[in-house]
Structure I
Amino acid sequence: MCQLMGMSCNNQAATTFSFTGFSARGGLTSDHVDGWGIAFYDGKGCRVFQDDMPASASPLADYVREHPIKSKVVVAHVRKATQGDVQSANCHPFQREWLGRTWVFAHNGDLRNFEVPVGCQDTPVGTTDSERAFCTLMSRLRNHFKDRQESPEWPELAPILANISAELAGYGNFNMLLSDGHAVFAHCSTHLHQLTRCHPFPHARLVDREMSLDLGPLNAEGDVMTLLATEPLTLNEPWQALQTGEFRVYVDGREAWREVNPQTRAFAAAVPDLSYPRMRVSMAVEGMDPRSGRG
């Protein structure tokens, strides 16, 4: 299976430290050697770096590790191929444009016997089940909001994306990160963890590298960020595991919406019935701090 990493912040921040640890899983501390990718949002723009080399040995990954690129939203992936050969077209995160926003998607899992439905408006470039799922998801959004001229915001998108994620999880293991640059949407089938950092910021130690960093001087009192990862990236921080069937939304560094689907099972054999009652938990989203540029 693959590994995921994501970040949501209320101010721009660099992921150099976290990516240094995460990218080591691409050939040094784990066998996710079939490519990697990372997306950084910059306002309405989105920079995506991808390579089919192992992340630990990629010169392009060296560039990302050595050059702080500040962003409020980041989605990253290291690949261990289950479907599709090793080529750049099969590297996550995948991206599509819709209503003036760039959407990126990364997936960890294996969707068995899943094909793009007839009439899907998006066509895969590569040969992975992950990109087929992304095309299906985007086509469903386009159809649901077909009369809209502007992109809907996360409160409208969250319940629809939670439904689609639950259906896709019926085909197998569906851990995913998705973003439009405004919110980060996450679904967990088996393994996904979150960590929220705020003042006072800790001295953090990486799991995968002999490296630590005092985050206090790099962040201001009002800064807040949430990291997401398949497995915790640091040793001495309170990472929390998401539940199977859990869908969460993160905005400006904090959890904004949550839904747990009690019928979603890891590696389910069929699409589950979606007519059961649901549990929602909402949290206030912290406003934007006018300062920016902390690491």
Structure II
Amino acid sequence: MTKILITGAAGDVGSALLQELAASPYDVVATDLHRPANLPAGMRFVPMDVRAGAPGLILGNEQPDVVIHLASIVTPTSRTFAYSVDVEGTRNVLNACLFHRVKRLVVTSSGAAYGYHADNPVPLVESDPLRGNMEFAYSDHKRQVEEMLAKARAETPELEQVVLRVGTVLGAGMENQITALFHKPRLLALFGSESPFVFIWTRDLARILKRAIEAAPQGIFNVAGDGTMGVSDLARALKKPVLRLPAWGVKLALAIAHPLGLSRYGPAQVRFLQYRPVLDNTKLKRDFGYVPELTSAEVFALWQKAAGL
């Protein structure tokens, strides 16, 4: 029986994956700081903090065949803490996998690793450079994680890797810093930018992770539903007006508000609205062998209905 160890199993994606694996033949070990809600029968929970030496100890005890590494901080309250989880935590898990001869490591990276840049190709493919953005902790950390994984692939190819560069994950009942934008009475946009989103359904991502355990080839894959939704598309779906502002005006306002503690964002983060990465999912469908069930628009409609909007 193949043994699977999952980090970050108590999060939204981890919980969806556990349900997807509930009827599978795998021996599943769920790890996180806290026990996942509704842990399926037959699965075990082992508390683990990826920031310290626990990955080495627990992987040594469990001897998994495959590790699915989901643990990450999407909305950091502290950059130091986020770095300790995202980068140092991944390094601890990777080193434990190498030391204990795990067969395959599956990692959820992000489209944010490409960075938010005016000259990004539209859409981005897996061979495009990962540039991240220093001003975005999540983007910068995912870039560093991918550089670490690339080095390991070159030096220790015996550890198979499946790296998933995931778009914005949405599902019924999910709420986060992105969905908070959709609850506002007006959507914010910058002149000349539609800020296109690519969404992936939580259940599609869970199925992709399940396929990555054994059925799919190793490699790097963008993960997104077909199509995009720009601010105008979102506004029409939500039946809300759009407040369009000049980029220079928003930067000026944030330059004043951020030092005063009135906003957590500074002027450099305006590019988050200007240059959102658009992911090409051709390789996911052609080489990985999975076609997302829901398009970006269908994922958003499902979330919108559940949110009562």
Matching 14.0 (Kirkwood radius over Cα pairs in Å, for residues 82-185 alone, computed) against labels I, II points to structure I
Computing relative contact order in percent (Cα under 8 Å, 6 or more apart) for each of I, II, the value 19 comes from structure II
Calculated from one of I, II, distance in nm of label points 7 Å out along Cα→Cβ at positions 2 and 98 reads 1.7, and the structure in question is I
The highest value of FRET efficiency 1/(1 + (r/R0)^6) of positions 154 and 178 (r between Cβ atoms, R0 = 35 Å, to 0.05) among the shown structures I, II is in I
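Can you spot which of I, II the value -5000 was calculated from, given it is helix-only ellipticity at 222 nm (-39500 (n - 2.57) for each DSSP H run of 4 or more, over all residues; to 500)? Write out the running numbers ahead of the final one.
Details: I: -5000; II: -10000.
Only one of I, II returns -5000 for helix-only ellipticity at 222 nm (-39500 (n - 2.57) for each DSSP H run of 4 or more, over all residues; to 500), namely I.
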Calculated from one of I, II, Cα extents along the principal axes in Å reads 56, 37, 35, and the structure in question is II
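Each value in this text was obtained by applying a stated rule to the coordinates, not by laboratory testing. Quick caveat: nothing in here was measured; it's all calculated off a predicted structure. Cβ atoms are built from the backbone, for glycine too; each structure is taken alone.
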